[in-house]
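Right after this note come the structures.
Computed from the coordinates by the stated procedures, all read-outs in this text should not be read as laboratory data. None of these values were measured; they are calculated from a predicted model. Cβ atoms are built from the backbone, for glycine too; each structure is taken alone.
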Structure P
Amino acid sequence: MLFNLFKKKPEVPPKKKVKIYPIGRVTHYFSKLKVAIVEIEQGDVTLEDILFIKGKLTRFRQRVRSIEYNHQKISKAPAGYEIGLQVGAKARVGDVVYKEVQS
């Protein structure tokens, strides 16, 4: 027990600052497929982006693994697209979708 006092503590890396900004809204959710339809209002979504989905009863974040537009897989979706995203939790109509950007 006495030896624990003299052990060097591991350094904790500094926290990264993360900004979030709204990019769109959920317009529909397919519960059996676990797919949310998101209307992109501003910005864009690419594969490997981290999205934060928030509503009255919804609050989760996840990495984008698949994007579909008109039943075709795409890697980037600009503003104006209505895309399908596979999600890990239940999304609800009207939930706001935010994109995380590290600064």
Structure Q
Amino acid sequence: MAVAYTWSIPTVERNLADGGVTIAHWRCSAVDGDYSASSYGTCGLEYDASADDFIAYDSLTEANVLGWVQAIVGQADTEAALAAKIEADKTPTTGAGTPW
């Protein structure tokens, strides 16, 4: 079964004066059958409110912010790390417990 990835932006932090987003909180979840892994983080964002491509808070979509976040954290690297975690869970090499 292939790993399915879901990216989301639970919240952003913004400058109230001009609507510029300064921090994005992100999550990436990966599922492969009965196995799952996830990663959560934050990204500091810089913006220029006078730039032609500036998008103020009220006009943002989740897709806009996901694009910024994935460019910073490296979408492929994040997904590869989650896939490796799932693979390690599927084929463990160590264990813990007691024999009684």
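Taking -9000 as the value of helix-only ellipticity at 222 nm (-39500 (n - 2.57) for each DSSP H run of 4 or more, over all residues; to 500) derived from one of the structures shown (P, Q), identify that structure. Clearly, the read-out refers to Q. Could you tell me which structure in P, Q was used to calculate relative contact order in percent (Cα under 8 Å, 6 or more apart) as 26? Label of the source structure: Q. For the structures shown (P, Q), mean count of other Cβ atoms within 10 Å over residues 25-32 is largest in Q.
Using the calculated result 1.00 for FRET efficiency 1/(1 + (r/R0)^6) of positions 49 and 89 (r between Cβ atoms, R0 = 35 Å, to 0.05), pick out the matching structure from P, Q. Before the final figure, lay out the partial values.
On the way: P: 1.00; Q: 0.20.
Answer for the origin of the read-out: P.
Set P, Q, criterion FRET efficiency 1/(1 + (r/R0)^6) of positions 57 and 73 (r between Cβ atoms, R0 = 25 Å, to 0.05): the highest-scoring structure is Q.
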